[in-house]
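Just below sit the structures, each encoded as structure tokens.
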Structure I
Amino acid sequence: MVSEEICDILKSEFGDAVVGSVMDARRPYVVIAADRWAEVAAFLRDDSRMQMNMLQCLTALDLLEDNKLAAVYDLFSFPVTSAEEVPLLRHHFAVRVEVNRDDPHIPTVSHVWPTADWHEREAYDMMGIVFDGHPELTRILCPDDWIGFPLRKDYEYPVDYHGIPGTTEHQLTNPRH
């Protein structure tokens with residue numbers, strides 16, 4: 001199944017929950033409304049046409065110029081096979097969920113794809129996206145008392161952390177990339 005077909009099915013099933021789509025990109029995707037994401041995710045996994053049974057990764061984006069954060073879910077469909085068979089990819093697709101930077105809440109899909117558990121924790125830790133309903137939304141890379149979200153484009157690097165200087169190899173105290 002090609003991306004356009006998946007997009008058409010989602011539009012047919014969920015209507016205004018599909019708030020946008022980009023089919024001519026290297027990696028086609030749809031944009032799903034955050035409040036409908038958990039419902040759409042379950043459909044993508046359970047529907048016999050979709051069978052998106054693998055979440056490969058979740059990538060968090062800082063869309064600073066639009067005052068938004070986004071989570072991009074890369075999904076794959078592999079047929080369920082016996083242990084001796086090599087599963088062949090049926091199709092793959094990406095879903096993007098965009099939220100306001102000032103109040104970034106997305107429903108968790110860790111109950112749909114267990115792999116989302118750690119991916120969501122990383123996106124929370126690095127970008128500050130809150131995944132509502134997550135079983136243990138705690139920092140996974142930074143210490144618990146870390147202030148801020150280091151991968152946001154406007155992140156202010158600390159001058160020090162518990163006496164450890166916050167400089168880079170070029171002695172910059174506030175690097176901008």
Structure II
Amino acid sequence: MGAVAAVLFDRDGTLVRDVPYNSDPAAVEPVPGAAEALARLRADGIRLGVVSNQSGIARGLITLAQVDRVNARVEELLGPFDVWQVCPHGPGDGCPCRKPAPGMVLAAAVALGVRADECVVIGDIGADVEAATAAGARSILVPTPVTRAEEIIGASQVAPTLLSAVNSLYDAGIAR
């Protein structure tokens with residue numbers, strides 16, 4: 001396993017508490033340990049990104065402007081990210097960027113100037129892991145109550161918390 005150049009995070013359920021179709025920046029609440037995990041990566045110069053399905057846009061439940069305001073609040077609370085990739089499409093749209101497809105992971109890698117195999121995707125459901133695998137990136141699953149048992153079994157690496165997922169990169173010697 002080579003060195004990690006970038007870590008890409010799912011937003012809802014991974015970086016912040018999952019509020020379905022969140023359109024309210026005031027409802028953004030970081031998960032425990034998120035700020036510490038991100039600070040550790042930033043201190044070591046590891047690039048950070050977010051890859052987030054936002055099907056509420058396609059469903060007419062939220063607007064892109066609302067998603068942008070929520071994302072801005074995430075940055076206010078957790079600091080800046082080097083890249084944001086958001087898929088506004090629904091599950092039946094056949095979009096190549098919607099996780100579990102690799103499009104957002106590949107686009108984030110290009111935007112960051114790194115190879116996909118230098119990225120780690122951290123997420124809370126199987127689609128996050130599948131997108132990473134399809135892109136040639138590594139993945140760490142951080143289960144939540146919505147994570148299905150088969151997703152946990154199928155993941156190559158599982159961590160109990162976001163902070164422990166990030167710390168595992170250091171424990172494995174692939175982050176400095």
Structure III
Amino acid sequence: MRIFLVGFMGAGKSYLGQALAKQLGFDFVDLDDVIEKKANLSIAEVFEQHGESVFRRLEAEALRSFSASQNVVVATGGGAPCFHDNMHWMNENGITIYLHAPAELLALRLAPEKSHRPLISQLDDANLTNFIAAKLNERAPVYGESQLQFDVPPTGTSGIASLADYLERFFSK
């Protein structure tokens with residue numbers, strides 16, 4: 001079984017995904033790590049040296065590289081569902097969970113690590129929340145195609161228990 005976590009950067013896809021995978025006894029994969037290994041470059045370097053279109057192609061290839069028989073939780077990049085028909089593919093080939101978080105929370109989480117995020121690295125803190133809100137609005141129709149939606153609590157620890165409980169209720173139906 002493949003579980004794909006989608007949502008904007010900073011929503012906790014990697015953090016919650018690792019904990020969820022551990023609880024389920026699944027493997028955990030961060031899609032960005034797969035891309036970095038394949039390209040032998042950091043995500044920022046891929047963007048800088050080759051541009052977003054090459055990054056999105058590598059992202060789609062990496063997404064489709066997981067075996068159908070593999071029990072894995074995959075943390076996708078924030079834009080991954082929005083390109084190359086990836087959301088449709090994920091819905092056809094696994095369970096998609098949209099980790100929904102408000103723009104203000106995402107900005108608070110992302111501000112300290114902007115330099116590692118190519119799409120926001122040039123933004124000052126004052127414009128960060130507005131940029132995130134606009135991107136969330138733009139991506140909402142695609143994120144909304146997820147099979148499940150989980151509202152991320154402001155703290156990570158309670159999020160792990162809440163997400164695990166949410167999935168247990170879903171699987172027991």
Relative contact order in percent (Cα under 8 Å, 6 or more apart) gets 16 when computed on, of labels I, II, III, structure I
Note: Cα Rg over 2.2 N^0.38 Å at 1.17, derived from one of structures I, II, III, originates from structure I
Matching -10000 (helix-only ellipticity at 222 nm (-39500 (n - 2.57) for each DSSP H run of 4 or more, over all residues; to 500), computed) against labels I, II, III points to structure II
For FRET efficiency 1/(1 + (r/R0)^6) of positions 63 and 103 (r between Cβ atoms, R0 = 25 Å, to 0.05), structure among I, II, III ranking highest is I
Candidates I, II, III; FRET efficiency 1/(1 + (r/R0)^6) of positions 79 and 127 (r between Cβ atoms, R0 = 25 Å, to 0.05) computed = 0.15; producing structure is I
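None of the figures in this text is laboratory data; all of them are computed from the coordinates on show. Keep in mind that this is a model prediction, so the values were computed, not measured. Cβ atoms are built from the backbone, for glycine too; each structure is taken alone.
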